[in-house]
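These notes open a run of structures that come right after.
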Structure P
Amino acid sequence: MNIFEVIILAIIEGLTEFLPVSSTGHMIIGSSLMGIQSNEFVKLFTIVIQLGTILSVVVLYFKRFFQSFTFYFKLLVAFIPAIVFGLLLSKTIDKLLESPLAVAISLVVGGVILLYADKWFNKPLTDTTDGISYPTALKIGLFQCLAMIPGVSRSGATIIGGMTQKLSRKASAEFSFFLAVPTMLGATVKKLYDFYKSGYRINHEELNLLILGNLIGFIVAIIAIKSFIGYITKHGFRIFGWYRILVGGIILILLLAGINLQIV
C-alpha cells in the first residue's frame, strides 16, 4: 500500500463505519478499484484503522463515557451476545468474510429494510440513551450479532434494533456509537493478538502508514458522526436505504462482469 491508497481507505473507513451502509462493502469496492492486493499488512491495516474511529466516539461523547457506572453495565450487557456468538461462529464468519456475493446481497436486503424503517418504527417512547433498560440493551446486542454477516452493517443492525425497542432515531444511533467502542476494540485487540502469534511484525514505514490512516479516519469519523445525527433526526434513513441498494448493485455488476473482488 502507498500513501494515496492509505488516505483513500482511511476516508472510506471514517465515512462509513458509523453509517448504516456497511464499511466492508465500501472497502471491497475501494480496494478493488485501486487494485490493492491483499497481504498481511493490508489485513492488519483494515483492522488497526478502527482504533481511530473508536477514538472519535470517545472524544465526541467524552462526558457521557464518564458519567455513571450504569452506562458501562448497559454497554457490557449489550456487548455479551457479540462475545458469545463471535466465539461460537468464528469459523463460519471467516468463510462469509471471503464472499463478496454475501456482502452484495446483505447490502441490498438491508437497504430495502432501511427504506421502510421510518414507517415501521415511527412511535418512539425514548429519546435519550439514559432511558435504555438492561433488557433493551441485551436485545440491541442481539441485533448487533446480525452484523457478523458481512455487508449487514453493525451500525445499521444496532440502530434498527434500537428502533424496534421504541428508541428514537437519535437515541438508537447514539447507543450504536457507544456500543461500537467495546465491540470494535475487542475485535481489534483479538485480531492484533492473532497477528502477533503468527509472527508478523510491522516495519517503520508500515507503522507510519498506520498512524496516518488512524489520524485521517479519526477526523473523518468525527465529521461523519456529527453530520449523520443531524441528518437522520430530520430526514430519516430512506436515502441510506437507496444508497445501500446502489452499492450492493455495483458489487453484483462487477461480479457478473468477472471482476475479481477481494475483501481486504
Structure Q
Amino acid sequence: MQKVVLITGTSTGIGRAAAQRFADAGWRVAATLRSPELETELGRLPGVSCFRLDVDSESSVREAFRQVLEAHGRIDVVVNNAGFGSVSVHEHSGDDTIRRQFETNVFGLMRVTREAIPIFRRQGGGTLVQVSSMVGRVALPGYSHYVASKWAVEGFSESLAFELRPFNIRVRLVEPGNVKTRFYGSKAGEDPARDPAEYREFLGRCREVAALAGASGDTPEFIAETVFRAAVDSGRRLRYPVGRNSNLLIFLSWILPSSLYAAILRRQYRIP
C-alpha cells in the first residue's frame, strides 16, 4: 500500500523540495498551499496532488484534510512546514504584527496537528514532522518574535510527544539552519526604508548577516532529505538538527558559558 503524506507550505522552499522527495520515494503526496490555482508544476509530478490549505484558517485546515482523506483514504505522515520570519524590533512591533507571526508559525501548526491526531489514532499510528528551526533552540538578534514562535513550537511538540506516544503517534522536530529560500520576510511586509531611526543600524546589520548566511546556506533539497528521514524513522528520536549552522550553533550553546556564547553573537552582529 502506498503511503500518504500531507505537507503544508509547498509553494516554495523546503515544502516544495519535501513534496518532490516523498514523490521520488513513491509516496502519494498531498501538497497543500494557500493558492493552488497559481501552481503550474507541482501537481504534474507523479503521485502529487495539490490542495488548498491556509493554516491561518481553521475551516480551511478542516476542509483540506477532508479532501485529502476523500482522495487518498488515509494519511500516514503530516509535515508542518508553513511559516515565515522577519527582521524586526519589539519596541516598534504592534500586536497585529506579533499575532500574525504566531498565527501562522504556532497556531497554524497547532491547527494542522489537532486535525491530524484523530486520523492517526483511528489508523493505529502516524508521524507528525514539525519543521522548526535552529532558533527554536538558540536565539539570534533581530528575530525576537520569530524566535519566540519557534521556541513555542519546540516546547509544544516535546510535550505533545508524551501524550501521543500511547497511540503510536511519533512527533519529530526538524531544526534547519540557514537555507537558500525566499523565506525571510515573505509574509511580514518588511520595508527597510520604514525602519525606526534608532534601530536602523542594528536592523541593517541583522539583514546583512541574514543575507550572507542565506547565500551560503543549505539547499531546500538538503533539508528535505532530513524531513524524509525523520518521517520514515521507526525510532522515537524527537529532534533532527540539520545543516552546518544549526549543528554548530546548538553545539556551541551547549558547551560554552552563556556569557561567552552571547559575546560571540554580539561580535558577529557588531553589537556593543
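Just so it is clear, none of the values below were taken in a lab; they were calculated from the coordinates. This is a predicted model, so every value here is computed, not measured. Cβ atoms are built from the backbone, for glycine too; each structure is taken alone.
Comparing mean count of other Cβ atoms within 10 Å over residues 22-29 across P, Q, which structure shows the greatest value?
Details: P: 23.4; Q: 19.8.
Sorting by mean count of other Cβ atoms within 10 Å over residues 22-29 in descending order puts P first.
Of structures P, Q, which gives 16.4 when Kirkwood radius over Cα pairs in Å, for residues 46-149 alone is computed from the coordinates?
Of the options listed, only P reproduces it.
Comparing FRET efficiency 1/(1 + (r/R0)^6) of positions 70 and 158 (r between Cβ atoms, R0 = 30 Å, to 0.05) across P, Q, which structure shows the greatest value?
P
20 is what came out when relative contact order in percent (Cα under 8 Å, 6 or more apart) was calculated for one structure; which of P, Q is it?
Q
For the read-out Rg and Dmax of the Cα atoms in Å, a value of 18.6, 59 was computed from one structure; give its label from P, Q.
Only structure Q yields this read-out.
Taking distance in nm of label points 7 Å out along Cα→Cβ at positions 14 and 38 as the quantity of interest, name the structure among P, Q where it is greatest. Don't skip to the answer; put the middle values down first.
Values: P: 2.6; Q: 2.1.
Max of distance in nm of label points 7 Å out along Cα→Cβ at positions 14 and 38: P.
Suppose helix-only ellipticity at 222 nm (-39500 (n - 2.57) for each DSSP H run of 4 or more, over all residues; to 500) works out to -25000; of P, Q, which structure was it derived from?
Derived from the structure labelled P.
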